[in-house]
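For reference, the structures are reproduced in the following blocks.
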Structure 1
Amino acid sequence: MEYCLRIATNYGVTYVPESLTRFRIHDLSTTSTNLNIKKFILSNIDPIVIVRQLLYDAQYSKFRNDISGKNKIKLKKFFAVRVYEAYQTAILAGQQSEEMKKFNFIANLFPEIDASKHSSFSTKLLYQMVLLRRKIRKISNNILFKFHEIFNNYPFI
């Protein structure tokens, strides 16, 4: 992912509005096993590290110069919310948990992450809005799935 991001930043990308490949994951696959083991890293740590690179690493200065001020602010807010979310998830897992150890490891590597773990009121509010939006999406997707099920089972409707 990070490699693709560097290529896109330096050379650009083109959107192709069709599926060019498929990837299947079954319960016994190595990918499935790795996803279960590394869920916290994939869901929390990786997005934080990638966005941190976009915001602060020298190799992404062209990217930062090319995006608007409004999008820079959005990216910084996204970063702050995701750091806060990862930290809260690690706290819930416990101070001695693997999640907390992984979070503390990257917080020690990157001062921007460590500085963002204790968030402002606005970041906490944005986080609550993100949680609400996720719940709404989940409900909407469940409703759409049910409608899809109904229409597939009853072709006369």
Structure 2
Amino acid sequence: METASRYRDESVWETRLEALDDPRLCIPPGDYLVAVVGARKAYYSFYKRSGVVLECKIQDGDFTGAILERYFTVPEGGKIGRGSDYYAEWCLANGGELPRRRERLPPKKFRGKLFRAAVVTVATDRNGQSRPRYSKIARFLELVVSNESLKTGNEHQ
């Protein structure tokens, strides 16, 4: 018995641990009108990939004002291929115009634009294990208002 108690540190039960972040928002899946209000770089250590995260504010319905995120992975060298989600959605933000070879595709192209976006619920982690549910933007479906038309007051795409 003495050996077992040597390995038992009762103070561990009193260790102060606290949540780093608030829980993520979970809303019903569906299409929502969102405005891109922010962006940041990300690094996904599990996948050893860099990324870009767009912060989007919901503009309609019961969840107006709530922030959801759109996650993109991007290659380390910054060379975006035609088959990537980032490329397709950047083209959408660019009014449907395709970039020329070697043209830069900065995230600022999304800033201030209004999109119809598909929102999904995430319920499992990368290993398929259950986790607390949260919502994210799966993809931008349509450019509703560009920031150019927001500046001028004209609603054109």
Structure 3
Amino acid sequence: MFARYLRLALTVEQIGYCDRISESAVQYAVRLLSTKPELGARAEGIAQELVYGYKDHGFVIDIEEAKIHLGDEWIKTGTPEMAAAEIIYSHFELVNFYLGLANYQLGRMIQDKAKLAEAAKFSDQAAAIKGPYQETAYKNSMLIKKEAGISTVPVQKKK
């Protein structure tokens, strides 16, 4: 019965496509890693770990985990570039907060549920970043979702 379901739900082409995507990701990673003299010899192994060693790729690998894969000498912390990135990231909360408000106002004005969903998404993103707008963004998200009839799954707020 399961085999019949798979036969009806998936084509050979779809399965082949998924396999090719993974192979392509490994090849691309090997090419990038091979340009680094200290990683070249381990490039294939690192690429295999990064592509096939995770069930999901919808998250960022943190610094400590990156050091495990790439080595301490390759992952830099406390650099001016890192400080600049933190400053830029600190503005994401503000940008997402106002994108949430703008989409909410537009969505209400034109009565567009998709715009309201976008407003909730931006508000969720602002609420996930610790800062002065976090709590208000969280409340906005919950109210927008309630008004639009969207699921009100709580946002993970950073503390």
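Identify the structure, out of 1, 2, 3, from whose coordinates relative contact order in percent (Cα under 8 Å, 6 or more apart) was calculated to give 22.
Numbers: 1: 19; 2: 22; 3: 13.
Structure of origin is 2.
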Structure (1, 2, 3) behind the derived value 60, 43, 36 of Cα extents along the principal axes in Å
1
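Comparing mean count of other Cβ atoms within 10 Å over residues 115-122 across 1, 2, 3, which structure shows the greatest value? Write out the running numbers ahead of the final one.
Details: 1: 13.8; 2: 17.9; 3: 21.1.
Across 1, 2, 3, mean count of other Cβ atoms within 10 Å over residues 115-122 peaks for 3.
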For which of 1, 2, 3 does distance in nm of label points 7 Å out along Cα→Cβ at positions 75 and 107, calculated from the coordinates, equal 3.6?
3
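Each reported figure results from applying straightforward, stated rules to the coordinates on display, with no laboratory input. Computed from a prediction, not measured in an experiment: that's the story for all the values here. Cβ atoms are built from the backbone, for glycine too; each structure is taken alone.
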